[in-house]
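Structures follow.
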Structure 1
Amino acid sequence: MTPLSGSSLSAARRARELTDSVGGAPVDVLVVGLGVTGAGAALDAAARGLRVVAIDAHDLAFGTSRFSSKLVHGGLRYLASGRLDVAHESAVERGVLMERTAPHLVHPQPFVLPLTPLVSRGQAALARAGFHAGDTLRFAARTARATLPAPRRLSAVETRHLAPALRRDGLRGGLLSWDGRLTDDARLVTALARTAAARGARVLTRVRALELTSTGARVRDELTGEEGEIRARAVVNAAGVWAGGLVDGVRIRPSRGTHLVLRPDSLGALTAGLHIPIPGETNRFVLVLPQDDGRVYVGLTDEPVAGDVPDVAEAPETDIGFLLDVLCSVLHVPVHRADVVGAFAGLRPLLDTAGDRPGAGARTADLSRRHAVLTSSEGVVTVVGGKLTTYRRMAEDAVDVAVRLRGLDAGPSPTASLPLVGAAAPHVLAALPTPRRLVRLYGAEAPAVRALAARDPRLAEPVLPGYPVTGAELLWAVRHEGALDEEDVLDRRTRIGLVPADRAAAREAVRTLLDGTAARRG
């Protein structure tokens with residue numbers, strides 16, 4: 001299967017569409033920010049037939065959207081805290097992704113909560129009731145049982161079968177539950193951006209918004225330094241934790257979520273994720289998340305961040321130590337600091353409101369995850385808060401406000417039933433004559449990625465010993481997914497860069513491929 005017509009992003013397309021946009025005729029909507037919400041807003045507006053330009057100072061999924069837990073939550077945490085509207089919205093949006101718009105990227109993930117001596121019988125009963133309440137949310141959201149199986153109690157033998165690294169002493173069994181998991185969060189953003197491009201949106205990375213008004217933005221091409229203006233009838237600010245720096249009156253209270261990266265052999269043959277209760281907390285867990293590439297993520301923290309917002313947040317040793325302590329509380333053989341081969345941290349763009357702050361010391365973990373759509377005195381529409389799972393609803397709400405505010409000629413959002421690039425029915429995906437790993441990354445486009453290697457056998461080889469990414473995937477990223485440099489390929493189109501040693505080892509292969517692609521263009 002060839003790429004969806006008009007969906008391919010490349011350096012040449014960027015250059016052409018940037019020239020058309022800067023100083024050109026006004027478009028209907030300018031979206032600032034190409035994380036999951038901004039890319040979702042670009043798709044939403046383009047799918048309504050509006051003329052759209054979407055820009056980002058860096059790359060697709062450069063910020064928070066590539067540093068999530070890769071989970072598509074059903075809203076159980078919000079149900080437990082009494083936020084029924086947020087919980088229901090999360091469950092609905094999870095079903096949309098799993099069954100309609102991105103079944104190739106979002107899959108059911110089993111989780112085990114091990115019943116160790118640290119989990120009292122009362123806590124276990126409360127957790128079990130919570131998982132069954134989460135299943136009720138699934139039913140209310142009309143997500144099929146075939147998509148998400150029912151929770152149930154596990155014996156100690158079953159629990160150890162799913163997670164052999166668990167400590168044997170005192171293990172009473174476990175609680176099995178299910179949720180949605182993304183193959184990769186950055187790939188979701190890429191799929192959104194390409195689907196928007198197929199609908200006519202101009203998707204422009206390395207274009208920084210210097211100043212926003214109700215009629216557009218003054219921008220700078222970060223590759224050349226040239227400045228100009230993009231004019232638009234409506235402007236949507238979806239810059240995440242950086243949104244407050246572009247408009248007045250938006251107060252963001254960033255929260256840092258840190259994850260560890262472990263090698264495949266660190267926790268044995270782990271076939272399910274783990275929920276590990278955090279001591280002293282009633283509704284917070286450390287998550288152990290096995291990935292399709294063999295790595296394991298362990299996260300996450302929820303710590304306030306003061307001061308200027310960095311381009312890329314660092315994972316501090318305090319977070320790493322905390323996660324290791326909680327993880328090791330349930331393991332037969334402990335994981336040591338030397339076993340942590342990588343760590344990443346994302347900043348949640350939580351809206352800071354007086355209603356969320358009973359006092360100056362309120363925790364970011366207590367701030368609402370509900371999103372908000374705000375309109376500045378200049379008429380710029382800003383969307384903040386929320387979470388990855390509900391990006392589509394956030395985008396829809398933001399575009400609704402922009403359409404109403406500026407009197408744009410557009411109907412309701414169609415994105416709840418609009419498949420993303422690569423999406424197909426599960427039976428169609430299962431029948432593709434392509435390795436399962438590629439199908440879970442590229443969906444119906446997987447055969448086209450593999451075909452690149454058929455034309456040049458060297459592209460079938462892994463770019464890194466022991467890691468599955470091939471040269472064909474790197475070439476696809478440059479030709480069709482808008483990757484412009486080594487960092488785009490290593491850190492976002494693939495996730496090689498999450499482990500610094502792997503990044504260094506693969507850099508030469510990526511550089512060689514990019515140089516060869518540039519030479520062919522020349």
Structure 2
Amino acid sequence: MHRVRLAATAAIIVAFIGAPPAVAAPPDVDSTRLEQLVTVEGITEHQQALQNIADLNGGTRYTRTPGYTASAAYVKATLEKAGYDVRYEMFNMPEWRETAAPVLQQVSPTSKSYVAGSAADDDSPSVDFIAFEHSPTTSLTNVKVVPTDDIVIPSPGGTTSGCEMSDFPAATNGSVSLIQRGTCGFTQKLDNAVEAGAVGVILFNEGDTAGRRNALFRSASSGYPLPAVLSSFAVGQELYNAYEAGQNPTVNLTTNGVDEEKLYPNVVAETKRGDANHMVLLGAHLDSVPAGPGVNDDGSGTAFQLELAEQLAKAGTPPRNKIRFLWFGGEEDGLVGSQYYAAHLSDAEVARTDMMLDTDMIASPNFARLVYDGDGSTFGSELAGPAGSGVIERVLTDYWSERGMASETIPFDGRSDYVGFINRGIPAGGVFAGAEAHKTAEQVAKYGGVLGEQLDPCYHEDCDTYSTVTGQPPASTMETYSTNPVLAQQQADSLNGNALRSLEQFKNTLVHAVWYFARVKNALPSETIAVNAKKAERSYQFKHQGHERIGDR
């Protein structure tokens with residue numbers, strides 16, 4: 001799952017205005033036989049294969065590595081063996097090349113050159129600043145520095161500097177904007193600076209803890225128009241203090257980089273039978289982060305879809321509506337593959353698409369049963385999905401509630417591959433077992449698990465492995481490990497087998513939802529038809545949405 005924060009949601013997701021309509025109880029569809037056919041053993045067999053691929057390719061299945069290419073080939077071969085016509089659909093994920101070291105010099109009130117770093121110097125105390133990935137080749141000379149309004153030194157943690165347009169004073173226009181790290185994503189701050197008329201950006205580390213002081217290597221969006229650097233706290237503090245003292249600091253700022261086209265495959269297959277005018281989309285991301293094999297994130301969704309596709313291909317009741325399976329690359333780089341795919345759907349294809357179900361992380365060791373708030377009834381209409389998304393939510397939650405299993409809703413927060421489809425007006429939904437959020441007491445009461453630990457202790461780490469999914473996370477991932485390793489081991493032991501329990505519970509509700517939308521005629525409310533009719537009138541333009549750790553804050 002791509003890391004991005006709720007504060008950035010409004011910039012990512014199309015808002016659907018107005019109170020959501022009431023959602024009627026969905027009709028019953030018996031998915032029992034298919035739930036029995038789609039087994040945890042079948043899913044984990046595919047997860048083992050993904051682990052083997054990572055082991056042969058440097059421990060990762062990250063999109064820009066041979067591990068991703070091998071993962072795509074495995075998915076394609078597995079589906080072809082099951083009888084599907086499978087295709088690669090290529091997407092562009094530009095690669096940034098830094099052609100020369102960046103330059104940051106204070107011209108006034110003091111002449112001073114800061115020490116430049118590169119990607120290899122990420123979080124190093126020996127450098128003062130690093131250019132944002134995707135910064136252009138641009139040079140500024142003796143340009144004034146203007147801070148945002150919400151800079152706090154020393155910071156108590158969580159400043160909102162640069163998160164709202166109101167943070168940027170009028171003097172930002174034509175100046176280098178000085179922004180402090182804080183509560184929203186880096187890219188939101190950078191994009192706001194562009195809108196405010198800045199000609200360059202110095203984003204400095206927050207300084208509230210020892211771990212948030214050094215220069216960092218992070219990403220802007222592909223094609224970002226301004227020279228932008230991420231500096232140490234000390235650099236930002238120095239320039240801010242000079243500004244506050246009325247010394248009107250100015251700088252020379254140069255970045256040197258170029259984006260080069262790179263193509264990678266999404267994998268696409270669909271059932272041979274079913275009404276193509278009522279397409280049900282099922283999407284998982286095939287890539288991992290560079291740090292590990294991603295057997296839960298999102299090897300679990302990838303493997304579930306493979307197992308489901310294999311079982312659907314066998315003899316049995318055909319779907320009324322056609323099911324299309326999608327495996328996306330570049331999710332951890334800013335949802336690149338899925339946004340490219342969704343943006344390049346023709347208007348006619350969009351109109352034929354009933355819904356999209358996102359399967360991202362369903363085997364978290366300290367899981368919670370989380371469902372996207374499709375109708376906005378919990379988090380507000382501005383975060384609701386397109387008309388019909390509430391039906392998806394209801395089908396998922398009803399399945400669990402009818403079996404005495406509690407669940408809770410989460411917002412469409414822009415973190416996974418549903419984003420591109422929502423932006424095209426396609427109803428969307430899904431379930432989520434949890435990532436880096438810490439488990440609350442209320443969640444322990446509902447689901448069990450360990451209080452205060454991450455829902456997935458190995459989220460975006462090298463321990464997101466087959467052995468963790470089929471066993472337990474290492475004790476070293478527990479928050480208490482550094483102070484009480486004995487307790488940490490006990491906590492880790494208590495999670496033994498929990499990821500498999502998560503997989504069992506999540507695969508059943510997903511199977512039911514897929515079968516529901518594949519079997520029910522006109523499953524979505526009548527107002528969806530009106531929304532779909534308008535889709536063909538809208539035009540969309542794809543823009544590459546960043547890179548690894550794009551959404552960090």
- request: Kindly point out which one of 1, 2 the value 16.1 was derived from, the read-out being mean count of other Cβ atoms within 10 Å over residues 117-124.
  value: 2
Entry that produces 0.75 once FRET efficiency 1/(1 + (r/R0)^6) of positions 253 and 397 (r between Cβ atoms, R0 = 25 Å, to 0.05) is calculated, selected from 1, 2: 1
query: Of structures 1, 2, which gives 21.6 when mean count of other Cβ atoms within 10 Å over residues 85-92 is computed from the coordinates?
result: 1
- request: Give the label, chosen from 1, 2, of the structure having the highest value of distance in nm of label points 7 Å out along Cα→Cβ at positions 325 and 381.
  value: 1
task: Kindly point out which one of 1, 2 the value 23.9, 78 was derived from, the read-out being Rg and Dmax of the Cα atoms in Å.
output: 2
query: mean count of other Cβ atoms within 10 Å over residues 45-52 computed as 23.9: which structure among 1, 2?
result: 1
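The numbers here are math on the coordinates, done by the rules we state, and not lab data. Quick caveat, the model's predicted, so the values are computed rather than measured. Cβ atoms are built from the backbone, for glycine too; each structure is taken alone.
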